[in-house]
Structure I
């Protein structure tokens, strides 16, 4: 089985890489649901920056739940982008929350997501942003370490080379070249 997750880097770049990898392998691709769709469903603030604590938690739970449902429906071969994005966004958005309920809720959610990732994914490819000041990057690395999550770090800014490294690790014959798959998905 090839249940693949792509983490790290910017949302836009990660989505491009996930779509291109999907084109190269023929595997289904599961993308993050845009915040605006979830906001409309739950009648939350239109702008994610205006989202307060309760709505932030609802957004993250809905995003995670939809990912799990989509992945369970596909079962064998898929590529999922943005795994742990919900947790990192929540933790980085509220880094100093010391209120009675919020911190334990974030930690509990993090444990569930980490256990899911350990059980679900055959490969997790972390595209390193090479930005030591990136708090999301630090959050992801902390989650990997704390929960002993097996992952492959790819430290390369060239998207073609990133895709070729992933294909080599997967040991699959690509249907398209990395260059063409990227061009097709831009």
Structure II
């Protein structure tokens, strides 16, 4: 990331994050295929009309595999995030009128979540924002899913939140560790 950022900018889930979830969807599809091929198909083959049932079964399986990939892709790729001077905004691409604006003053804590091996290799992570609820407990108010270079964005958001004003004095070493 460049050292000079514009005042307002947009971020989206990274391609490597999307591909990681599509690989998980593929593994899920292989599991379903194995169950159907080794458990259900032998039962169909011993039925009265095995060719008709087999064609119907594999047509349904092809539809299910396509649906799993499409749903995973659409859900993950549907969010965009706008980082402004005084707030962050979560935008759903498919429902653009449903925008959620979160003021920096409402945020009490920010953290980064990563996958154990893949996130470090491809440098992506999820930035999680917390706020206090009515019972004075931290609750998740927003997530930036699969953001490329999450530490740089995290540091910039921490600077904008100004935790020293809220009684949480953090240094760059504390943040990065």
Structure III
């Protein structure tokens, strides 16, 4: 496939994911306003989300990081001026670099993201007694899973995220 067509595909996917993220943001704002306007009951369109915000937050997170992944992949593929390194193809290195960039930026934000949730739940910003489980909620499915990073570990994960992001950029641009 021609590199320009490849980039167009990545940018289209990123654009769609950006639109999805914006729609989810609108739904979250709608929940905020509807929750304080209960005189008529919850609007049926928002009731599921008001009762469990994770049905919005999970797809928001995936669409945001997917958007970042595909933008990074497009940029790293444009930086591709070689045949690859370490016995790996240039595409593989671009792919891994984009994945590390998206995951690293998420890890950097983790301690702050959860900190505001902790404060809103009446806990300290960094809560050593934080629930080690996280809810995955998407469309009709919802389940809890054990996450490896919680409480004070989030600080270390944020620091590691800086190096992961930098490593992803380095792989994507220089290899």
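Read-outs: derived from the displayed coordinates by stated rules, not from any lab. Bear in mind the structure is a predicted one, so any value in this text is a computation, not a measurement. Cβ atoms are built from the backbone, for glycine too; each structure is taken alone.
Determine which structure produced the value 5.3 for distance in nm of label points 7 Å out along Cα→Cβ at positions 63 and 159, calculated from the coordinates; the candidates are I, II, III.
Answer by label: II.
Of structures I, II, III, which gives 2.2 when distance in nm of label points 7 Å out along Cα→Cβ at positions 31 and 79 is computed from the coordinates?
Comparing all candidates, it corresponds to II.
So log10 I(q)/I(0) by the Debye sum over Cα atoms at q = 0.08, 0.09, 0.16, 0.20 Å⁻¹, computed for just one structure, reads -0.33, -0.42, -1.06, -1.30; which one of I, II, III is that? It would help to have the intermediate numbers written out before the result.
Numbers: I: -0.25, -0.32, -1.01, -1.48; II: -0.39, -0.47, -1.00, -1.36; III: -0.33, -0.42, -1.06, -1.30.
Answer by label: III.
Using distance in nm of label points 7 Å out along Cα→Cβ at positions 47 and 151, single out the structure from I, II, III with the greatest value. Write out the running numbers ahead of the final one.
On the way: I: 3.0; II: 5.6; III: 3.9.
Largest one: structure II.
One of I, II, III was used to compute distance in nm of label points 7 Å out along Cα→Cβ at positions 15 and 135, and the answer was 2.3. Which one was it?
Working: I: 2.3; II: 4.4; III: 3.5.
The read-out comes from structure I.
For Rg/Rh (Cα atoms, Kirkwood Rh), for residues 39-142 alone, the calculated result is 1.25, so let me know which of I, II, III that is. Before the final figure, lay out each step's value.
Details: I: 0.97; II: 1.25; III: 1.13.
That value comes from structure II.
-24000 is what came out when helix-only ellipticity at 222 nm (-39500 (n - 2.57) for each DSSP H run of 4 or more, over all residues; to 500) was calculated for one structure; which of I, II, III is it? Write down the numbers at each step before the final one.
Values: I: -17500; II: -13500; III: -24000.
Here the read-out was taken from III.
Figure out for me which of the structures I, II, III the number 25 belongs to, where relative contact order in percent (Cα under 8 Å, 6 or more apart) was derived from the coordinates.
For relative contact order in percent (Cα under 8 Å, 6 or more apart), the value 25 is produced by structure III.
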